[in-house]
Structure 1
Amino acid sequence: MSEGRGAFGAALRELRLAASLTLEGLAEASGVSVRGIGDLERGRRAAPQRRTVAALADGLRLNEAERERLLAVARSGRSAGYDPAGVRTFPRGIDDFVGRERELAELVALARDTTQDGSAGHPATVAVSGPPGTGKTTLALHAARNLADHFPDGQLVLDLRGMDDEPPASDELMLSVLKAFQVADRDLAKAGPQGRPGLYRQTLADRRVLLVLDNARDEAQVRPLLPSAGTGMVVVTSRRMLTGLESVHRLQLGELSPAEAAAFLTTLVGEERAAADPAALADVAYRCGHLPLALRVAGNWLATRTGWSLRRLADRLAHDERRLDALAAGDLRVSAAFDLSYRQLTPTAARLFRRLSLVPGADTSAPAAARLTGQRLYDAEDTLEELVEVGLLGTDLERYRLHDLVCLFARTRLAAEESAEDIHRARADLYRWLLETTVVAGRWFEPGHGAPPADWQGTVDLSSADKALQWLKTEGTNWLAALHAAAAAGEHARVVEVAEALHWFSDHWIFWGHWPEVFGAAVRAARALDDPLLEATQLNYHAWALLLCEGRFHDSLERSAEALAAAERAGDVTQEAWAHFYSAWGLRKLKEYAAAVDHLERAGRLFEAAGDLHGSLNAQHGHALTLSEAGQVEAALATFRSTLEFLDAAGDRIAPNIGDFVRSGLHSGIAHGLTQLEKWEDAVEQRRIAADLWRDAGNTTQESSELVRLGRLLLSAGQEAPAREAFARCLALGPDAAPQALTDSRRHLAEMAQPQ
């Protein structure tokens, strides 16, 4: 032993005996372990740091002079060969760290809690996981630098090489830690391989150490390396989520925000260059998927090619088929990071991973994944979770998402490893399933259909209209792509079938933005089938979409006129009536009220002749709306009320969802008329009834618009508190609300918050 170590040990033993304390007594009083104190007294440990000496001095109840003596001996006893700075390992690449404020704040809070008051406790373990390229290692190293003051006995980073074919064994890693902290060779030899884990745990328990276990393969590699006592902290990084580890804090990393990504790129290319074309900078960040690794590659590329503009690189990255090849700088390649994880997959998981790139939308579900591979649903769920566990797939609320760049990589593997025939078959099977399920879900809202037939063997739960509505909205991007593919392939009957099934559902998702596409494709398909009745029907639907979804009133009138001509060729009274109805609606929007009433009267007569109660109901409602907008308030109110009576008399002959929709609109129309007559209290009551009916019907879009009208009415009546409540209720509806209703609610609330 060194003379310095012996001096401190002798001084400590002398003071302990003078205080009549056993090793156990001093350990309890100071918070330093029995073994740690024994090693210090025998000179088997380097003299401790100031915090440990202070804890021992407090346990010994030393006076000021004795405390200073012990500290002086400790300072003189520290070997020049051992310095906490000697185990601080900060690899390059963290000076340009950007973002991750929330994650860093959590790590700082954990470090503070773990080392608080210098008392012995339980070490904190943090598992940092995320897809390849999200900057897990960079975050851990940046945190190690920021947390150094909390762990004065050292900060050690170990590369566990989890992606290697043969990563280092746990006992090998333990030995490297013990040697880093200069545990004597004789102690290592005495402990032997069997006693090394205990010596490792004791060494960490006696020190305030931050241990970073970087790039872990799995739980089995990490678990033996986690200390069970002390005031240290362990940060584990892994592409896997390491869900098998217990009692750990978890940080899951994703891509940076657009602002953070732009800031990161700016640090790499320089502020002057970034400021010259901020739009191109944002485009490069977007094409990199805001993924830190891709951003670094792009930034390095630009930094070494000063003749390249940001726009030139953005345009280069815009081509999906070339983007991964472009994201390479020297030996740093984004695709290589993905390939390391891909090679760890089982054959089944690798196959599903490749085929997930066939999903047209941003995310998908387990039933869709099962369709891609032909697996049973539960097997597909297990395979999806394997992909989540290794960091190649994100998940949220039973939806699964490939990062944009990961999806491009999966697409390259698909093209390289599967035949064109197999790829076509998998995509066609997925699209067929999407459209078949869309038809079944949409028919929940169609008169004469409702729930799926008893013999339907679907893998999606469509047991209620609410579940059908949610599926149609969630999978909207995917089934729309499947519909376009069917149209391109000339599957005209399938396209018309899907559009027909979605007719009444469309009222529940008016502001989706794609109904003109859906019904426009169906018009073309009906014409290709040379069926005038189908053509008239789809033309009417398209007229509705142009009118209500895009506000193209003149174009809508052209469509309804075409629908009338096709219906007359087909000799179909019902579609003639609907054509008049949509013509009236367009004319009403153009304030041509007399012409609108004429078309509505024709529609009413035709609906009655055809025995179409749903059409008759809508024609009466349209008549009331036209009278109201024409300023004929009393006549409009009488028509709204008579239409309510018609609806009540029809009873269950009216489909519930259609009846609910019209009833809500009728109460809203009555409220408008009462408002014009300044009958505030009655108008408010009718608005509340309408809003509640929209809510009960599950029509969030219409509910939000009604709540805005209610709020404005309450403001006009001088009732600010209830008005504020109505606007807040609208905002609480979230993204399914009408966009304009959300904008109006925010504006009204902001105006009400301003001092008068």
Structure 2
Amino acid sequence: MDAGRSCFGDWPGVDRGSGGVALVLRQTWIRAERERRRLVTVTDTMGEGLYVVDRAGRVVMVNVAACRLLGFTEAEVLGQSAHEMFHACGDGDPSPGPLEDCPVHRVQEVGAPCAVSAWFRRKDGVVLAVEITCSLMTGPMSATARSWREGVIGLLLGEGRSRPRDGDPVAVVTFVDVTEQRRHEASLLKLSRAVEQSSASVVITDAQGQIEYVNPAFCQITGYTPEEVLGRTPAMLKSGRVPAEIYRDMWQTIASGREWRGEFHNRRKDGTLYWERATISPIKNEEGKITHFVAVKDDITQKKEIEEELFHRANYDPLTGLPNRQLLLDRLNTALAVARRESHRVAVMFMDLDRFKQVNDTLGHNAGDVLLKQAASRLSAVLRPQDTLGRLGGDEFLVVAPGLHKPSEATVVAGRLLEVARQPFTVDGRDIYVSASIGICLGPGDGTSPQILMRNADAAMYLAKENGRDGFHFFTPEVESASRRRMMIETGLRSAVRDGSLSLLYQPIFAARDGRMTKAEALLRWSHPQLGPVSPAEFIDVAEETGQILALGSWVLEEACRNLANLEVSGGGAFRIAVNISSKQFGQDLSTQIQGLLERHALDPRRLEIEITERVLLHPSTEVLGQLEALRALGVSIAIDDFGTGYSALSYLMAFRIDTLKIDRSFVVAMEKDVRSQALVGAITGMAHDLDARVVAEGVETAEQAALLSSLGVDALQGYLLGRPMPLDSLQSLLFRTGAVALAPL
């Protein structure tokens, strides 16, 4: 073999002499060194990390980027197992994991390049997310790949390592740190999922307001599909109920780059309305230019409905739907301010339905509620659009009529109200007739605040009632004085039971036949701390209206039973005391209360008589009838007071047994000059006797009256002729002088 071919074969241009061989070797080394340095320069300037492993997985080359990314020096990496040194299982697990998960192992198994995602562990223990490209340096390859392989081999030779045999599995791995990218992608994924799964409606528009994205919540709330809204504007949801200035403010705010918050009343695809609270924010690019708007909106329809319900409950009467006292005060305060500013007047009309309590007591509260609803509708219909009708409670209404110039205008409004109140109301198929009494005051002249105006109108209303009802009365200084007195009475009644200002007087009742005392009626008296003695005709009505009658009635029963137990009756006779009972006391389980009093004072039930008005029995409730039956079963007597006044129906006398009928004083006065009145008293007496009841005539003031009543068969007489109301000790003295009749019958 020629010397020139023994080692290198046919090398073109090489002198086969000994000097030529050395020259060839030197030139070859120079070229290899030049390629090696070029390769080092290329690999060290790469942004990606690069390392080369032999078939055992040991690192035989690493570039600067790989060392920087992994935190190792080149010397620390070379010769080490890449899998054991810096491969990791995952973000939360820095261990190397199974060898089969190693990308080099995968590419060796497959025999082809691969690109995978993996995890690398830095020297400081931090785990990085990386994207890896791994290629084998064996097998068929292109000229470029072959040149790359030869370059790497040359590089390795330049490092003094043995050249791998042709076909040895040397692998080149490049990787990129994508940790931040992964975190960003994860954040975007979380954000995307949050938006997609959010219960809030999310809408993204371009800078011109055209919709580019809606989330599922938007579709669920509005009823539109994405295809139906993309490319359109949110104006498609407008209901027409949001003022235009709201939209102007919104666009001015977001167009200036600021966030806007507010509420919309929008319309769904099916036409139903809904409320939403929106936050709309502009999105800007790197140059600060607005490119999009994002709206996040919560459906607050239910919350609004609850708020409206709470507002309605707080400001409107639940029965009639009219404004209540709170809302009336607010509107009256506004009307009063306008009246001052524009030199107008505002009329305040306090209205009460006459005889409404009789409807409640006789037909029941359900019938009363029906009447109140009809009255509210009827009264509202005749008012001006600017007027307000409200219900204060019970049968009390208030009208606020602003913008008046003279009192006659208020008169016109009041006249309309009175007229419709006179028309019959239909309740349970029957016609019910009531009327109204109206008190009027004009602000700001008659009062400087809503409270004063309402109080003064209330006082004027009472004067209208005193003048015969079914009319109106304007507020005057005299009315103010009467109103102040009534207020003092109402306030004083609250403490009357506690402060000892109540007392009982007893008016005796005598048998018409022989003049012996049969019983006495307990009469309540009250001395006000400032006003002095107040007539029962005055304070009883106030007590009924304010509910204080319950406390007063309980006190009267207790005091009467205590006094009755202490009375001494001579001659072996017995004695009764009659106590007036309000219809409202039946709501306190009256029969049980009286039974307890009788037992506590060791009283014979036959010695107690309760007096009720005939309206209690005209249309009595089951509860009232039950309590009356229980009282009769105890032995307590039942009397009808003021018989014949206000009612003409007598059928209740057949349905319920009555012990005593008390003929009202008006019949007694009239019968002296009116034969028909005499006939009526005689008829009542005869009917009562037929029903096994006794008759007592009230208000007997002359001997002629007493004689006439006796001749008509009346059983007992009561009046100033026979005895005025007296304290207990005077009654006791009278009993000692006259004695008393036996208990049964009276």
Structure 3
Amino acid sequence: MADKEATVYVVDFGESMADCHNGRVESDLDFGMRYVWDKISTTVAASRKTWTIGFVGLNTNETDNDLANGGELEGYDNISVLQPIGPMSMTELRELRSKVQPSRSYGADPVSAVVVALTMIEQYTKKLKYKRRIILVTNGESKIDDEELDAIAERLNESKVELVVIGIDFDDPEYGFKEEDKSTNKKNNEEALQLLVDKCTDGVFGTMQQAVEELSIPRIKPVRPFKAYDGPLTLGDPSKYESAISIHVERYFKTKRAPPPSASTVVVSNGVGQSQAFKDEDVDMGGTGFSGVKQMRTYRVNDPDAPGGKRDVDFEELAKGYQYGRTVVPFGESDMSITKYETKKSFTIIGFIPYDSYNPFINMGETGLIVPQKMNEEAELGLSALIHALHEVESYAVARYVQKDGAQVQILLLKPNPGLEDDFECLYDVPLPFAEDVRSYQFPPLDKVLTVSGNVLKEHRLLPNDELKDAMSDFVDAMDLSHYEVDEDGKPLDYAPVDEVYNPIIHRMNQAIRARAIDPDSPIGPPAEILLKYSKPPKKLLDKAKHEIGNLIDAAELKKVPEKAKGRFGKKDAVKPLSGLDIDSLLGGQPKRAAISSENAIPEFKQMLNAAEDDETIEKAVKQMGDIIRKLIKDSFADVFYSRAAENLSVMREGLLGYEMPMLYNKYLKALKKSLLSGELDGDRREMWYKHIVGDGLGLITKEELDVSDVTEEEAKQFAK
């Protein structure tokens, strides 16, 4: 997008827009607004004050625009400016959404609405540098006066306004859509709008079917080049040796990791409780009625002379401590400064390696791009010579890189790009791992089995036979994607081009945020098909390889594993030893335990459950384990024992799931939550609840997990809050 934008949406609210056509179950207005809301919400999410939006309603019940209000011009009735041009917030977005309703009007002129939008843009942008755009959405049922099309097109061109006309059920031969039984009026209006667009220097005419379909294709955010380094690239030390080389270069990011959007913790603004306590710290949340939450922490130490035996300390009095065995070693700021490695900004080549000695899987991160300094002929000549020399000897350079003073050291691999294919000379770089980053693991060989005595077995139940190898080879050949599709000349096409493989996490998250921003109450739609395209093999390929898949299943003797049956009191599936012996019987049967100790709670709890013969024993085990969990939390200094308590709670949950007694766990968890939030367990223990219980998925057992539970998924979610 440009630095400054002014976009006005003109949407038809006419009476006919409330009808459904061409097999759709939504009205023409809702169908068209799917495109409009997506575009508006994307602009709102960008939160750029220079990206402005206006909104004009066509065929509204009322008339509210400057051209009609003056009374000097005719033909501008039933056209209303619902949103003047300006930055749009979430509050304004929701207010606008409440105004988008079908009307009882049908006689307004779409071209007149375009003139109203054009006037708004001219008055707002004046002669300033803006990207100006008008987007008209209509089903083409309103009568159009085509006498002034030449003058309007000339005015649009003079103001450098792009006109985008998107018609609902408009014919589009290029896209391949044609509406049957079209009325003469709509056909004439389509031709008039097409003529207007053709007269514009910058105009687009299309059908809404194509526009809505393209909404599922993620939009890639263009990123401006970011200069990470500007300084000398050296070979040797120029301050000591005359033969050393120094080339002034600039380094930019070629690829950059795109993270998913982050969330912020908010509270309802101007409410009660905490939101009132932080009223002075409220931040602007875009007018959504929420305020940012300020985190506050207090630190206490044991002090027998202080009231209550504890004393508050300031953050500045704290020192970091590192565990050494079971002892905590304090580490102050002065100690930290000694351990810090002092670095100076530099970029130095430390060696060279041939192409064939480098393994691409060693690449550690984002790719960089190195070019000579602008307007520096000496740097251009020097870097070009280095690039071509590396290319001719088929070698990479290895460089030590420090982006700025005090920054961490990186080792970069520099790959020459002499510009033979793209006419662009540069060095590409990727970070290399240090020795401490490399982990070596040894695995047993796949083609033989080594016995304890040192014998080598070529035939074994764990080794594939020739039949299985042949079946697997045929299966791999049948599932080859390199020849899955071909072009017009019969040449294979790339099934997954790099520019069409999107990160499903990022784009699904953005889709969900936009949907929730537009309509907080409606359910979020399913993921776009393009995000799921590469999550499974193409059906056409599976059908083609059906024979090979069947042969592989037969050769591998694959069988479906039956689900484990759940039961109570000895009916659970037990792990059978390879020897087939009943170990418990040999050792005198399962020991009956009367009590659980806090030092060995988990194994003793499991023993008590396994030996249980009635519900009373299980209830007794749950009560004892529950008391141990509560004591751990109560005795915990800060969060020292939280993880241990959560582990005990997880074992209790798993055990009661196996014995189909969710009511015991749910009853205990409800009581535990009340104690945690009320301060009953010696202070504020809310972190144990939201981080270790809710965060680790130890909530209520629901009907989805166990049929005998009386807790629904929605009730469990509400309880977790």
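The value -20000 for helix-only ellipticity at 222 nm (-39500 (n - 2.57) for each DSSP H run of 4 or more, over all residues; to 500) was derived from one model only; which of 1, 2, 3 is it?
Working through the options, I get structure 1.
The greatest value of distance in nm of label points 7 Å out along Cα→Cβ at positions 180 and 612 among structures 1, 2, 3 is that of 2.
Throughout, read-outs are computed from the coordinates displayed, never taken from laboratory work. Everything numeric here is computed off the predicted structure, so don't read it as measured data. Cβ atoms are built from the backbone, for glycine too; each structure is taken alone.
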